[in-house]
Structure P
């Protein structure tokens, strides 16, 4: 039985419940530190089954960092992490920011994902899918490079254009487009209003 719109709105709202601030983490999931970096206070709103940040947020990132994640916290410092989502830049469409279910088969190491938006050279992160086993050989929350992409699936590598990761047992996971941002010098990172809809959408 399909969920009603009201139920989906409730689920979407719960994703950001308790979040008062948004932080930036590097690709190893450590919070950025130094310079004038600070977590930003944030508020969220839910409309038509999508919960999202309702205002632009801007961080100052010290040089020498690769920003990989946004993360929600229940405090401006320390506190508890409430969610984490890969940085996706400001150019992807809403559909490109969504998670896509991927099915991996050990015999060919391909992640099959219907109507996926990934192309060779993209970065993706994988997440566990509730009730399913993560494909053996792949690791959750690692930044992979897409290789060998076609209309029905793709493979992943730990290096750009490198060998595909060996999948040794079938499994299912979510695949999400990621666009980490490298800062050689001090700079700013901007999360536009509505930029977390990939996380906050309830399908």
Structure Q
């Protein structure tokens, strides 16, 4: 049965027009959504201020109770994973794209964002050091620092980036981090170095 007759307005409607109720045989309530919402609005408008305050207090107490917190969390999770929520977020982003991008740029300039990014970068580096690639990279960087101190390599601040020509910030290992390639480096600025590090082959190997 895909349709049902509403006992209030006596109109035959689709089952999607009724709220679910597992106590009924068809799994839906007897009144349609429109009639129920209209009835609730009329009942709410007839309540006194004292009754409204008591009802709001009851809802507030339930929301902070263990069962209320669990049920609210489950309902929120279901809605966040629903197609309706995803479509709504996408539509909101399209309507406020420029404002959201400006807010993101301003947030990236704050000290709070920089602190979070530094913590995240340090956590990533600690995790990377435990991998074989991270250990090779650390040995290669240590070899570069020793070479700078002994004069085998010039100080990085005196070099120009080979990609854009700006003042270099780091030495990059284009041939990998093996022992024979530890001093096979090129000077790069930080933006150019980051782009190469994230898209070079050795980064993913």
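Nothing in this text is a laboratory measurement; each read-out follows from the coordinates by a stated rule. Computed from a prediction, not measured in an experiment: that's the story for all the values here. Cβ atoms are built from the backbone, for glycine too; each structure is taken alone.
Tell me which structure, out of P, Q, gives 5.9 once distance in nm of label points 7 Å out along Cα→Cβ at positions 95 and 175 is calculated. Considering all the candidates, the number was obtained from Q. When volume of the Cα convex hull per residue in Å³ is worked out for each of P, Q, structure Q gives the greatest result.
Quick check: -2000 is what I get for helix-only ellipticity at 222 nm (-39500 (n - 2.57) for each DSSP H run of 4 or more, over all residues; to 500), calculated from one of P, Q. Which structure matches? Let's see the in-between values first.
Numbers: P: -2000; Q: -19000.
Checking each candidate, the match is P.
Quick check for you: by distance in nm of label points 7 Å out along Cα→Cβ at positions 15 and 167, which of P, Q is greatest? Please list the in-between numbers first.
Working: P: 2.4; Q: 7.2.
Checked P, Q; max of distance in nm of label points 7 Å out along Cα→Cβ at positions 15 and 167 sits with Q.
Taking 1.00 as the value of FRET efficiency 1/(1 + (r/R0)^6) of positions 111 and 151 (r between Cβ atoms, R0 = 41 Å, to 0.05) derived from one of the structures shown (P, Q), identify that structure. This figure was derived from P. When distance in nm of label points 7 Å out along Cα→Cβ at positions 31 and 159 is worked out for each of P, Q, structure Q gives the greatest result.
Which of P, Q yields 3.6 for distance in nm of label points 7 Å out along Cα→Cβ at positions 119 and 143, as computed? Clearly, the read-out refers to Q.
Tell me which of P, Q gives 16.2 when you compute mean count of other Cβ atoms within 10 Å over residues 55-62. Working through the options, I get structure P.
Taking 27 as the value of relative contact order in percent (Cα under 8 Å, 6 or more apart) derived from one of the structures shown (P, Q), identify that structure. Clearly, the read-out refers to P.
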